[in-house]
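Right after this note come the structures.
A short reminder: the numbers here are calculations on the coordinates, not readings from a lab. Keep in mind that what you see is a predicted model, and the values were worked out from it rather than measured. Cβ atoms are built from the backbone, for glycine too; each structure is taken alone.
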Structure 1
Amino acid sequence: MFACVHALESAGLSLVEFAYGFSPVVEEVRPGTVVIDVEGCELLFGSPYQLAGEVVRRAQTTVNVALAANPDAAIHAATYLKGITFISPGEELTCLGDFLLAQLDHSLVNVEKKVADEIRETLRLWGVRSFGDFASLPAAGVSERLGPAGIKLQQLATGKTERHLKVKQPTPVFANSIELEHPLSELEPLSFIFARLLHHLCAALNAYALATNELCVTMQLADQATHERRLSLPYPMRDHKVFLKLLLLDTEMHPPQAAVRSVAIACEPVKPRVLQNGLFVPLAPAPDKLELTLARLAKLVGEQNIGSPVVLDTHRPDAFSLKRFSLQTNADIRKRRKAGAGALNRPSRIDDEPCLGFRTFRPPLRAIVEIDQGCPAQVSAWSKQRSVYGKVVSMAGPWRTTGDWWRDDRWARDEWDVMLERQGQQSLYRIYRELETEHWFVEGNYD
């Protein structure tokens, strides 16, 4: 059984959302007209007459309602008959027989308007004016003279078309919220609320074959304040267990300042990340486990101390910052390979020049340096891990570097590259002197 609802006035009424209150199977025929599959709704709304009355009662504007065993018959009846119309199975022509052929909706059977107008003109010349006249014609003759389109229109006029509803899918909403009866101030009971909301959220993502790389959590507190947190994920995922662990770790690091009265979790859906490993390539660690490990480390040492080091665009020695760690995609790897191939094709400006690797000592070794005519002559430095000492046999420098003079952490120093000889062996080191303190340090050595 199908129920068609036709709104005479469209103001203030969204028929599609209204129809979902009766059945999840809804087809939007055109703006202002919807068809509802009400099969099995008797347990909720009673007889078809009671269902139609409930539709009229709930509607916020004047509507026509028609119930029929055929959806197309219900559409025609609701469009042109006022009030509530019930068509018994097999009695479609009793209700629709007097309708004019101009009222036949050819779009319901996928017939082009030009073809439908030609068939209507031919029928007019034959003296056929109504649905009943068209239905009384022999099907064989209609097929021979009007073709397959004529047969489709005749079946539409008799109310005997067979088709499934073109279900109107509701707009997916990837957000859940819950209002608590009593405010919660402890993390353990709050974790059950998080688990429930995340489970429904991931179920919705799975239903649409989507994932998310960002979660937005909003908590309304007992003191009328709002506590918001955003979890940015390194790659799209939809595992509610991983989400729960990450959210609990984040809540421990950034706890709300008062008891929680309501919780809302939303996400922005994206396409999932698809990986295909090679036959001879070993499996890498799972990205979700890596994210959990990073979250636990951030809880222990602080979020500002976790990430990938990035060299700053400055001359300050050993200056770097930390950015959030993110996995490289195949597109990033291909771009880097293309850039590397272009660099290899470019001619080198220095041919056959050896490249030395520099090993930095952290922290730099405090040193005692003997000066001869303003230049280092002897260097001695010790620490628990290493010792550096010897006579300077060759040097280059000094190079003076200064910067950030307007800040408290400004720097100014003179640097030398020195060759130290010790027991017949020579090693190349970099030493520097801080101009403010006049202290000497060994920064590292060249390999």
Structure 2
Amino acid sequence: MARQASARLEEALKHLHDWEPAVHAFVDLLEGEARQQAATADAATSHSPLYGQIFAVKEVFDVAGVATTGGCRALAGNVPQQDAVVVQRLKQAGAIGIGTLVSHELTFGLDQPPTRNPWDLSCYPGGSSAGAGVAVAVGAARFALGTDAAGSVRIPAAMTGTVGLKPTYGLVSHAGVLRAATAPSIDHVGIIAREVSVVTDVLKVIAGPDANDARTLHHLPSPSLNRAMGIGDLSDQTMAVLGPATVDAMNKTFPLDAEIESAFEAVLEVYRSAGAEIVTIELPGLAEAIDAVVTLFSVELAADHRLRPPAHENQYNHLVAGALRSAFDMPPEQVETAIRTRVALRQAIDDALQSSGAAFLLTPTTPRVAMPLDGFDPSEELGTLIPYTCGFNLTGHPALSLPCGFTKGGLPIGHQVVGPRFADAGVLSIGHVFQTKTQWHECRPALPTVRQ
């Protein structure tokens, strides 16, 4: 259809300009480049599902000619000459890049970015990919890319009422993702959108082998990705939830909010009504994942900063600089313990699913909803958001967060679907069934009348 891409771009830009003074999701707006891409798309005859769709990326993905700093002043001069591989693949599929999105400095989660939650401007919008969740929630982008080392795609999705996928480890290339802001063994390129169907279309394009990233050379994307929306009901599915011993252990890390618990019970009824059988499994090691993830994230990310001149230290947030210094001196025994935790948890998840006959695991995405920013200290509180997400960064299992309700105060709630490694198509199919039976993903935040 003539000018369809340009019309989509104008609609996205309207939402962006209406909302951006209040939510501060973008770092660089690439309006001129986007208009050129839209004009090209208008003239094309492609039938690709992504043709003319508007997207944005967290400011850790290389975009040619645009500074990629991960929100860190020490990296201000880092201007790549070519796009990250995933950005290249999206553009080749006809998608239109509209800009780059705010991140916590180096994705550490220790500073306080300017981004605000569109459902309540006084509340936190999620993890380091919060800009991605916010941009999608307000309609400034059809989908967005983020990175997820402990939940930083799924947590913003849960807190902004959007869908967030952390694919299987090794399914999507990290080539062109800022090394100084990533922990290679636990980080994943992730996707945020409003609908599971859009996430699926994006994953089909960006997944697959890349000679520039050896992690992608061990497994081909499943052909079933092309049939990921084919399940109409769940009558042949057994799905697991965490048993009481695991729930008790998780509650010791941070107690599950009563409204999230109630919403999750309603989620299970939706799956039961679709024909699924729900069983329980115990994963006591899941609560141990937090320390292991923090250890691996710190030491792996810090490795890229070890040789930077000491004079650059004042260009880091002081908490980030302190974390880097601590990671330089981390005892080898601590790293070894984290690796043992990873291996044990991966095996425990696989064994528990197999022995129970369950193909998928259901959990809340976060134990709490978006917290007020007044008095919020990321360095103290971010760990309270990751108990249900970070374990699957360790193990590499695919995990999808879906909106499933709101608190009485109007804040979004999310739940999580986890599947076997490289069963991303199945996870997405489960999510699609949930969205056909609910309308939570259709809810939109109201544009505030008072800008903050």
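Using the calculated result 2.6 for distance in nm of label points 7 Å out along Cα→Cβ at positions 322 and 394, pick out the matching structure from 1, 2. Can you show the working numbers first?
On the way: 1: 4.1; 2: 2.6.
It traces back to 2.
Across the set 1, 2, Cα Rg over 2.2 N^0.38 Å reaches its highest value in structure 1. Given a value of -11500 for helix-only ellipticity at 222 nm (-39500 (n - 2.57) for each DSSP H run of 4 or more, over all residues; to 500), calculated from one of 1, 2, which structure does it belong to? The correct label is 2.
Taking relative contact order in percent (Cα under 8 Å, 6 or more apart) as the criterion, the top structure among 1, 2 is 2, with the largest value.
A value of 1.1 was derived for distance in nm of label points 7 Å out along Cα→Cβ at positions 58 and 386; which structure in 1, 2 was it taken from?
On the way: 1: 7.7; 2: 1.1.
Source structure for this number: 2.
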